[in-house]
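**Student:** Below are structures written as structure tokens.
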Structure I
């Protein structure tokens with residue numbers, strides 16, 4: 001596979017001036033990526049806190065068992081579509097509010113895992129996912145290989161997962177469910193590395209513009225979704241039921 005072309009400014013042939021520009025670019029890139037990871041981490045923590053508190057309050061069992069469950073499940077998806085299609089029109093502040101609203105709604109939706117799985121298995125799946133995510137994202141950030149060729153393949157894999165999940169609603173096959181979870185972990189592991197490299201490469205096009213802040217939020221949203229999906233698939237594979 002061909003090496004990935006790093007879009008940062010070249011140090012040749014202008015000597016110290018080019019080195020200064022390259023250093024400034026690297027500092028800006030680090031700040032940009034730190035912003036992405038800060039948004040993502042804060043969003044995941046907010047989701048976790050909301051999910052735990054909602055489940056412990058006793059309201060989750062009542063609300064998620066009624067018609068509001070559909071609204072809570074679909075609302076985060078609506079926000080993702082709004083952010084994706086409105087990225088160029090929304091201000092950075094609007095995207096921030098949508099991102100935090102998304103994290104809260106995801107917390108309400110994911111509170112059901114505290115009703116199904118033990119706290120120990122949830123914690124174990126979370127820390128296992130966090131460790132894997134850190135390694136995969138680091139690989140995506142540092143590798144010189146171009147991972148873009150995997151993008152289409154991975155997206156097709158996500159579509160395949162959705163189709164298989166719908167089919168299994170009717171089949172109720174535990175073997176198929178385990179297979180879906182195992183493949184899901186692999187797909188979102190690949191997407192973690194791929195999305196990290198894509199977010200890094202985007203900086204070359206938005207550096208110094210008002211799009212940088214908005215792009216960082218959208219990058220955080222992508223990594224958030226990679227993390228949450230990988231976590232859920234790991235939990236479904238190895239989580240212990242409360243029953």
Structure II
């Protein structure tokens with residue numbers, strides 16, 4: 001295929017992706033209310049345990065600061081969820097675009113890598129949602145009594161998305177390390193010799209990437225990442241042993 005043919009194919013696949021996103025946003029629009037409740041739940045859990053911090057006692061409310069904010073917030077939520085619903089189509093179109101340029105070996109490994117990446121990213125997002133209430137405990141209660149936080153829905157939603165993305169991306173560490181082992185950039189022995197520095201780097205990375213900045217969330221991210229680091233060493237040794245046995 002010529003360059004123009006590739007660009008034409010890319011254009012067609014992008015159109016399919018945009019259509020799938022629009023179609024995925026339709027059920028997301030009708031799921032807005034339960035999704036909104038799911039997003040509010042960590043904050044409501046915080047207020048249940050700390051009722052003195054509620055700006056409206058007995059209620060769990062998030063606020064808006066502008067006339068168009070309710071529309072933009074709903075649009076953001078629907079768009080993000082629509083992308084999640086359309087993700088199988090998006091990944092399929094991207095895969096079909098790049099697969100002609102891959103070797104047979106690369107094609108064989110690509111599917112497990114993509115599948116494991118999706119699973120780990122999803123696990124990171126779920127884990128982030130579970131530890132989010134503890135992060136709110138630290139941040140919202142940091143100023144002490146007499147200071148009542150008023151959370152605006154737009155900023156709170158952005159905060160929740162950033163936390164989920166931070167955990168999801170961080171949980172992809174073993175996929176990256178195993179890939180580098182497969183292409184020969186790293187070896188299990190090299191990773192093992194870097195343990196101390198890796199632990200320090202993971203802690204610093206977790207401190208920087210987590211929007212909450214509290215010790216609880218930092219530890220909740222750093223500990224799984226270090227366990228993933230150790231898992232990458234074990235997986236690398238297993239792959240090398242199988243390669244030597246088959247060779």
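**Student:** Quick one: Cα extents along the principal axes in Å came out at 69, 49, 25 when computed from one of I, II, so which one is it?
**Tutor:** Only one of I, II returns 69, 49, 25 for Cα extents along the principal axes in Å, namely II.
**Student:** Work out the source of 0.95 here, i.e. which of I, II gives that when FRET efficiency 1/(1 + (r/R0)^6) of positions 67 and 115 (r between Cβ atoms, R0 = 30 Å, to 0.05) is computed.
**Tutor:** I
**Student:** May I pose another question? Using relative contact order in percent (Cα under 8 Å, 6 or more apart), single out the structure from I, II with the greatest value.
**Tutor:** When relative contact order in percent (Cα under 8 Å, 6 or more apart) is calculated for I, II, structure I comes out on top.
Every number in this text was worked out from the coordinates using simple rules, so none of it is lab data. As the structure is a prediction and not an experimental result, all values here were calculated from the model. Cβ atoms are built from the backbone, for glycine too; each structure is taken alone.
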